Structures are given as structure tokens and as C-alpha cells.
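Each structure below is given as C-alpha cells.
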Structure I
């Protein structure tokens, strides 16, 4: 019997986008929900996002921690952004702001999220991670060179790798492996500001397939809320949310 898994992630404190995606997901009646991490940094409502995710996890959702969750929860910027020689003051301040918005229980929950989850569907192993197998920061972007891509995806025996991190929606096959990235629900980089999610269907007979979905929400209102916050870099964060493209 086929199992249908809805996937959402890279929410980045955008509760309006998350709620829009969840409403759309509910109309497709999935069997399970996966959340790929990066819950709280950049957007205006980190506490509400964590509260919603905690409730979803209690109801059975699989949730992993993203790299920016590390920055917000614990201020370990080298672990969160290892590709940067120096983390900007704007990044530090928005991470610290996000930390201050969370209650001790919410911070503890974000800290305790695992880096990976696995689910067997019959003989098919599905891996949920943030960036790639074994890493919360080394992603699988569409333009990654072939040898590096192969090296990263072969760090797991999983037939299906569910990931996020790139903020670009992507479904592709690499040999026998299927890579499913739903894109960013609340902070997209692929020129579409709509809330992104994906549906993975794992059929023991037909094999795994995935479909990408987008649902409109009031991105302008969220962008305005970010602009009004007034932190360094918020003008660019607001433009990113409004346009669905990284602005800096």
C-alpha cells in the first residue's frame, strides 16, 4: 500500500506561509508530515512557528533541525554558517532577536530536534534531513557539480532523500535515488513568493514519486511586518519574502 508524505520546511519564522501550506496540505490528506528544519530565523513570528511545529510533532510529524535553528537557539554561528569567514552583525542581530522571542520551552524544543529522521516504507528507506545526508549545512543545489553531488547523496543508503536548505524547489533522480526538496515555505529563493511544499508518494510496487506545490498567501503583509521590525538587514529580508528571491 502506498504511503503519502507531505513535506514542508525552511519556514523561517513565517507563520502566515506555514498556515497557508498546512491548509493546502490538509486538502490532500497525506498519511504523514515531514518538516525539513530552519523554523525560526529571519521572519517575524518565530514563536508561533515553533508552537505550531510542536503541535504537529505531537500529532506525529517528523521534524529535523536546520542550520539557522542552531544560530537562533545557541548562537553557534560557525556551526550554522561554516562557509562564511565572518558572520555579519545583521545575521547575528536577527538570530539574537529570534532567540529572545522564544520561551525557554520553545528554545529547548528547537535545541533537541534531531539532525535526521528515517522511515521505512516497506523495503524503501526514506531519509529526512535539512541539507544532505550527514550534514545540516552542505546542501544539494541544482547546480552542484556531479562528483560532489554523488559524494553527498551516497552518505546514506536511503532510496529517497528529503531535504531543504537551498530554498529552491527541486525533484530529481540520481541513479536509484530520488531527491525531494519542497523549496522554502516562508523565504523562497526561486522567484516565487508563494508557500512551497511537496507530496512524496512511496509505492512499494511503482516506486517513489514526488510533486511540488505552491500556495499563495499575503507575502506583502509579512514583508511589511519584517520591515517595521527595523533590524539591520530587514529591508532585504522583506524584499526576499515579497519577491521570492534572495535580496541583499
Structure II
């Protein structure tokens, strides 16, 4: 059974088509990259799949349930979304920020349990911020704040991860370490994961499937090893792409 399924999905923004008649199926354990030129609508599509905005046409199903029929708490239990920009209105601690991601799993009259605290602590260890648990969130760098946001989604533990440029603001070490962990986490725990990326090589290394968003609203999708070819990428980015094979890995760069 598909974790996420779209049928005849049409999404647009500012009079421009993001996708037209998109039929997408995301199975448990799959890691998808959404690729396209700047302005192609990657963020808009993720927001639509998360239920943050309505599509122009078509529908979105989570485990055969129409997303528009699910309550906000039900959605938060099933979908975790990483936004590009984080706004911290109040000076709360890193631990309080991460722990708040457990609220979809807690009854309205309950406090966080010791198990909730353990999950949050483990998430902070995963992103390398356990020593900053008591620091105020507004005292962090952009990269540290991004890692806190990723820790929050791990603490939320949804069925479907929607990640908008998860490597944004991260240095090379943390980009590779976190993408490696996230992709392995999805496979090992049978979660679905869709992430927008700008780096073709990161998509090739960490994603099992790719979705191309073309400027005219058309799309193309399938296994990463089949679609990530110079010819297709040249059409997607409107620029020559070269590639080479080394140590069972294909590398891409602008021609």
C-alpha cells in the first residue's frame, strides 16, 4: 500500500504551473528527490503535499485517506515538514523546541513523558547538538538552527518526511552525515521521504527515486539510477551536463 498517492494533481502559483496531472506514489522506505530549476515550484509542491495549501485540482491521499479529510493533529502525526525558513518568536531552549515536536502524539491535557524526553535527547545526539540542549534557540547559527529543525522532525517521528532543502546552511560534514542518516532512517524504518535538492550528486547518492519539475508544468519520475542521465538533466536545467563513473558512483557537473 502506498504511503502517499496523488491523482491528477495540478498545482500552480502566481499563474505558473508547478505540475499538471501528477500521479505520484511514494512507498514506505523510498527516498525521493524533487529536482528542478529555481522557481520551478519545489517548495510549493511540498507545501501542497503537506496540506498547507490546496491544489488547483486532483487529490492527495495518505494511506488511502484523503488529506483534506484529516484533522490537523492527524496530519501532524503522519507528516513532518522541514521549512526553508525558521522564525523563533520566543526565546526558548533548544530542548524545548525539539520536545514540542512530540505534541501531536500527546493528549491535550498531558505533559511530555520521560519517553518523549528520551526521544528528543536521542534526536539531538543524532544531529550533534546534545551539548546545546539548554541554549536559547535565538543564539544559534543558521546551520545549528537547521540541525535543531531536523532533530524536531526526528522527534516527531512521522510516517512521511517532507524536507525543503535539508542541507541548507549546513557545512559539508553535516550535509553528508545528516543526509546519510535521514536516507538510512527512512529505509530502515519504512518511512517515506521527499526532499527538494539543488545538488544532483546528493540526489544520486542518497535518493532512491527522483521527481523532475519542468518549467512548463510537466513532470517526470522514476528510479534515480534510470532518470539521472546527462540528457534528461540537460533538459531539466537547460544547461549542458557531463558525467563520469567512478567506484560505482556517477558524478555530474555543468558542461
Structure III
């Protein structure tokens, strides 16, 4: 990813509507479905980027490690958060012994990797028996836009496609859902106008709206956590899956 985007993400990590809402949705899934999590859990956040998810994961464990390939992003993270960050990347460079972690997280990273299937198999090897794997990815290839190009994405997923790849890797799915559902019609319309009529051109700055707009979007998307606590959403701009190694 571009350094400017990393910097903007780091500066807005605690306020940006999508980042804040995604953390709340992730937390809802952890609270509901990973009930045995405790302070001794070993957690690895692969592709930790500028570190915006560290404080969330630290609510549950004292043993949180980040894995990041981009030195610029890792340095931004070290400036802001006091967590251990190791150099590494998918699919093959995960420099830990097999069955080292109780929980591995992968938040909007898999879509950046050329070989996602090998990545999933190698992640499985690092999870302890009975441990968990929690990931998010962008949904639906028809939503592909310049933002995917800016973010160095290789693909977007459907829930069925990702579920099949998870099962083929040897993981059991404990929970799955789309999210960012309430805003899906609006976002789909905007992407349609972008892709077919060249409207709303994507830029770094366009991804960070004004404070009033940011507040409205954050309130709308964050509210989905109340449904995700007790069910699943049938479509959305993103996907969340919780898997278990049995």
C-alpha cells in the first residue's frame, strides 16, 4: 500500500467510520463466539498494518503480537502502540512454530495476497488445536473500484467462495456473515456510477469524509453489531468469518 494511505489510516484509525465500525463488529463476534478467551491467550494479528486493532485485541489477552511486511506501516504502529511487531508476510513467511497461537486474526489482508489458498493452509498450521481464526475481507467482485486498486487488492469474495476455501484449508467455520449491510445499497449505487459513468473519482482524501458525514456513517454501520450478536446478515460490502481448528 502507498505510504500516504498508511499515514492517513494511522492518523484516522480511532475515528474513521469504517475502521471504528469494523472493530465493533469484530468485538461482537469475539464476545459471542469465543467465550473461553482469557488473558493467557496467544494472539497473532497478521497484516497488522498501522496497529489499529491492537487495543481491541489487548482487551482479551496480554499476549498480542503483530506480523507486518511493510516497514513504513510497522514503524507507524510502533510510534503509536506498545506491541511487539515481527517482520513477515503471507503466504510463506510466518516465522513462528506450528501450533503457537490460540487466536490468529486477519483483518482485510487475504485480498492482498496472490496465493490465498496456501496462505490459509499455512495459517492453519500456526493455530493450536481448539484455537480460532478470525478474518474479514471485502465482498462481491462487482463492487470492484479504483479503491481496490489503490489498496492493492487482488480480488473480492462471496461468502460461499470464501467458506469453500476455508473448508479446503482444513478449518471448521463457527460463524459467518456479511456486514456493512445497511449502507450496501448506497455504496453499490456509488460504485455503479464510478465504474460506468466516471463519477465520484476515488482518491485518498475521498475515503475520509467530513466529521458530520463520518458520524452518520459510523452510527449506521456500527448498529449492525446488535444483529451480528444473535444472527447473521445476508449481504453486505464485507464478510466476517470465525473458524476453529479441531
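We did not get these values from a lab; they are worked out from the coordinates using the rules stated. Bear in mind that the values here come from a model prediction, so they are computed numbers and not experimental data. Cβ atoms are built from the backbone, for glycine too; each structure is taken alone.
Taking mean count of other Cβ atoms within 10 Å over residues 186-193 as the criterion, which structure among I, II, III has the greatest value?
Details: I: 21.5; II: 17.8; III: 14.5.
Largest value of mean count of other Cβ atoms within 10 Å over residues 186-193: I.
One of I, II, III was used to compute Rg and Dmax of the Cα atoms in Å, for residues 90-161 alone, and the result was 13.4, 40. Which label is that? Present the calculation step by step, with values, prior to reporting the outcome.
Working: I: 16.1, 46; II: 11.6, 34; III: 13.4, 40.
So the calculation was done on III.
State the single structure among I, II, III that was used to calculate mean count of other Cβ atoms within 10 Å over residues 10-17, giving 28.4.
Numbers: I: 28.4; II: 15.0; III: 17.5.
Answer for the origin of the read-out: I.
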